[in-house]
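Computed from the coordinates by the stated procedures, all read-outs in this text should not be read as laboratory data. Treat the numbers as computed from the prediction; the structure is a model and nothing was measured. Cβ atoms are built from the backbone, for glycine too; each structure is taken alone.
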Structure I
């Protein structure tokens with residue numbers, strides 16, 4: 001009997017030791033262990049930057065480690081995404097709008113990253129309300145009036161579509177409607193906004209948040225939002241579908257991405273943390289005041305949304321015979 005009890009103790013001890021050794025690595029390597037860098041491919045004050053900072057503050061509280069926003073603007077987001085990919089840092093995440101993931105790789109042969117290979121969608125966080133807007137001096141009170149004027153005056157109106165997929169989207173719209181407007185590129189969003197307010201630029205496609213100041217001053221008029229629903233900060237502004245131009249529909253999607261070697265466990269944990277934070281009134285109310293709305297979807301849904309947008313941008317690129325930059 002003593003021999004059997006001793007054998008049982010040995011077996012039990014061995015089993016416990018084996019179980020402990022299998023658990024120990026997980027307990028010994030919690031994440032994050034140090035400061036997390038949240039790389040954002042726009043400058044300070046832009047809508048993605050504002051959203052990133054809101055989430056960074058609350059993620060830092062949840063993770064008990066600093067979460068710092070690192071702005072890497074330039075080339076419509078390509079520079080920031082490339083910086084994230086090249087960092088290969090397991091304590092870095094990317095917070096980006098969808099354009100550099102879905103549209104710009106179609107334009108730039110040397111984008112320096114492959115979204116399918118180098119990025120793992122973790123969770124979407126917000127939608128930006130994107131507006132078609134005009135200078136009030138352009139005297140167009142609706143999207144239909146703008147289209148009629150553009151058709152009557154080919155190449156007399158100029159426009160800017162701020163970044164990412166928006167230039168693709170608007171160029172495709174003009175092509176399908178057989179309209180001719182002159183594209184005016186800008187290095188900085190603020191310069192385009194100023195020119196729109198002063199009437200040197202007639203049409204702009206960008207976030208409502210970027211135009212809120214001149215719109216409140218009466219210098220810029222929102223004609224429609226590209227989103228599927230109206231914006232709470234401007235409920236009288238119709239959607240492009242309501243205005244009769246559903247091919248301009250576009251959701252300004254923002255979200256978190258990990259590097260290609262992120263584990264499924266870490267990806268799902270981050271997605272869960274972001275989901276819980278996003279449903280809090282502090283985030284919901286703050287985003288609403290700047291023309292954004294929370295939109296949280298997990299890795300699978302986020303990946304699907306990005307894939308659908310990329311396929312759409314590829315179709316537009318074919319229609320307008322867009323060639324990659326060299």
Structure II
């Protein structure tokens with residue numbers, strides 16, 4: 001389960017600069033609208049010192065970190081949902097993602113044009129979410145139209161789905177997002193853009209944020225935010241860390257001579273499902289898991305100078321957990337399966 005995130009924003013907000021920093025890939029960056037004309041996909045390693053320490057004591061031949069997939073699309077503009085600009089044609093590329101990073105321009109630079117001719121992140125946010133909402137409304141209305149024949153045929157499931165979708169339409173028409181309905185199957189199946197968790201990246205320095213109403217607006221929408229100057233290298237780690245926090249994701253580890261590896265799961269995932277992330281057969285044939293906290297495993301390996309698992313077992317640090325155990329952030333596990 002890799003974390004996948006779509007990057008959206010108005011032209012010249014800093015999306016392509018962010019993408020380049022994230023992936024070190026050469027993308028077309030220019031100080032004019034529509035510089036990004038093709039969707040870009042980059043895979044970024046999740047920085048995690050715990051994995052490096054585990055690999056060292058485990059004498060692992062390979063280190064495989066968790067990764068985040070970032071999808072960068074062309075800048076959205078007012079009217080994108082109706083085909084204006086180039087961003088509209090690429091919105092389908094972020095329907096598969098788990099979350100959206102909305103890049104809002106805070107920085108002031110007269111050499112970089114703003115498509116709305118003013119620096120106003122609150123206005124930019126409203127444009128972006130309006131365009132995402134309009135795109136979702138078109139998808140929902142088409143689905144409702146297709147349901148009508150099923151309803152006439154007496155389908156109770158179609159009636160239930162239409163009721164949920166009408167509720168979604170009402171929320172969008174009132175200026176809201178569909179995050180609160182994200183887990184409802186009728187909404188989930190359509191992969192709607194406004195049902196995805198949002199993380200707002202305010203691109204600039206805090207002193208450049210003259211209007212703090214943007215913060216209140218983000219909170220009212222149930223979103224999270226970071227203020228980051230994209231000239232600062234630490235902004236990437238902040239973004240990835242905040243993304244995990246926003247989606248309530250955690251990492252667990254497998255460690256051996258062959259490899260040390262980090263795996264991404266939702267907080268609260270039970271052991272069999274976590275084992276299934278490693279291999280689908282592990283979930284079906286799960287018997288038990290041997291579990292130890294990552295730092296205890298490192299400590300056992302350092303103090304014993306031998307296989308860290310053997311050292312941890314000799315100290316009584318390794319627990320045997322069954323099917324109801326919820327994997328914790330930082331757990332190292334060995335799956336026992338049939």
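Numbers below:
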item: Among I, II, structure where helix-only ellipticity at 222 nm (-39500 (n - 2.57) for each DSSP H run of 4 or more, over all residues; to 500) as derived comes to -14000; result: I
item: At a computed 28, 48, 23, 1 (P(r) over Cα pairs in 20 Å bins from 0, in percent), which of I, II; result: II
item: Source structure (of I, II) for FRET efficiency 1/(1 + (r/R0)^6) of positions 65 and 241 (r between Cβ atoms, R0 = 30 Å, to 0.05), computed value 1.00; result: II
item: Parent structure of the calculated result 14.6, given that Kirkwood radius over Cα pairs in Å, for residues 225-304 alone is the read-out and I, II the choices; result: I
item: Among I, II, structure where distance in nm of label points 7 Å out along Cα→Cβ at positions 177 and 313 as derived comes to 2.2; result: I
item: At a computed 33, 32, 11 (semi-axes √(5λ) of the Cα gyration tensor in Å, for residues 113-288 alone), which of I, II; result: II
item: Answer label among I, II for the case where relative contact order in percent (Cα under 8 Å, 6 or more apart), calculated from the coordinates, equals 24; result: I
